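What follows is calculated from the coordinates using simple rules that are stated; it is not laboratory data. Model, not experiment: these values are computed from the prediction. Cβ atoms are built from the backbone, for glycine too; each structure is taken alone.
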Structure I
Amino acid sequence: MFSVVLAIHNEALNLEKCLSPLKKMADEIIVVDGESTDDSVAVAKKLGAKVISTTNKANFHINKQMAMDAAKGELILQLDADEVCDDELINFIKTILSGEAKDQEGVSAWWIKRKNYFMGTFLKKGGQYPDPVIRLYRKGKARLPQKDVHEQMVVDGKLGWAEGHFLHYGNPTFNDYMRKFNTYTSFKASQLKEQGVKITFFNSILYLIIKPKMTFFTLFLRHKGFVDGIPGFVFALFSGLHHFVAYLKLWELYKLEESPSI
């Protein structure tokens, strides 16, 4: 039995493209919906998914794990609504299900490479390829720590590499990127506060100057983001600014704590 699982929030525009290639081969599709206000639930049900409703949590991996826990299949694929399996990956999964891939019998979970779409192109450099994620696993052999939004699964057993790719349309427009940038920097600010990071002269230099510069030059020069032209430059620049903005939001959290009436 093969299960496809995902957690969503307002993904009505992506679900058809994501699930259509998998609908015929999946024995079940589990969708955990976090308070979507669009037609996500109706679209998911139309595609044959079992929908579980819950709250929209800041750490979305909690909802992802909920979907994983509900799956009954011996082989499980966890993906995001903005990811699409290419033909090579689908064929690889079929060989696992049919038992044809004898060399994969001892593998508990698989890395899947991703092609990330950003500002009209799939990024080739800047640390954005092959961008592997652990998403295909045998039941009971993998789980999410649920501590961060960019964490990998913890796997019990041997890891392998799947053939093929996820085509990741996470940022089809710059506006989409900025919306997620705002969400992720707010989450990071909350994490920094929980970790006890204070607003100090040293931390201000670290988060406002050193970390942004280091991140930019690492992605743009060391990882050759310049190969991707303007999209590569923008991605490296805003990856660095992630630290800058998260730290400003941390400062704001402390100020609001001091003056809760504002």
Structure II
Amino acid sequence: MQQLRLTTAEPEFFYKAYAAQPAVNGVDIEKDDAGLVFKTVTDEDMKNLKKALVKFLPGVIIERYEPRELYKIIKNEYGHLTGGERREILNNALDTAKEQGFKDKVGEIEKRLGDFLSSADDLVLDGFVNFRLKEYRRILERAVNNTVEKYVSEREYGEFIELLRYFVSMQSPREDLVHVVALAGGGYSLYNGTLREITRQCIEEFSDAMGEGHINFDDLLISSLITLAPLDIIFHRSENINNKEMRETVEQVFSGRTHVCGGCPLCRHGR
């Protein structure tokens, strides 16, 4: 009689999960407080059992261990974050980890399990995950780092939007209405409510503030609109706007004040 012990803090869960898999001939299984004990009579049955465990355990490890491993990484590497921030990052990191390739993670765990079980009959899952799955943990670390970078970027962007809103709220409108005409070759033409073009004026004011150098038309547009603080903004030929983030920024800063024209002389002019 040969036996293989699987030590786990969740023997009931692993027992039910294993029992739900296709049975391996010649294997008896017992459950105790420390985990599971698999028993076989022949060497061939033990080999078949180990092959089955190599296929069975990776998915279960990912299901049961991944959330806690991600949280450990977040706690150890980003201990300065609040509890609420950690929970938010954990939820997002779980989604990121799923997107990073289930097959790649399963393949890595299968390889390490196969190597380990080829010469061992006692598998302590906690120790195996902590010390044998280094590449798998690196995958999780990348998921956490990517999530934190995105979280910080979004938070900074939100703070940036709030700052721009504050600037706009503190100014009296220099123009009640500004028409923004997106040009096919890039750039914009700006008109006030009486359809007087104010593009040159805006460029001169922007250049005075920023100094000499290449003009970024998206920055010019945002800066000009904040300076003008119009009550309403109408976009014309919006299909020519390639920078969707810039447009979203304008829409968030001037919430409820932006509109898209469906067709007018400004839209048709110069086509």
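Structural remarks
- Source structure (of I, II) for distance in nm of label points 7 Å out along Cα→Cβ at positions 8 and 216, computed value 3.8: I
- Origin of the value -19500, where helix-only ellipticity at 222 nm (-39500 (n - 2.57) for each DSSP H run of 4 or more, over all residues; to 500) was derived from one of I, II: II
- Taking distance in nm of label points 7 Å out along Cα→Cβ at positions 64 and 96 as the criterion, the top structure among I, II is II, with the largest value.
- Test item: log10 I(q)/I(0) by the Debye sum over Cα atoms at q = 0.13, 0.16 Å⁻¹ calculated as -0.87, -1.13, pick one of I, II: II
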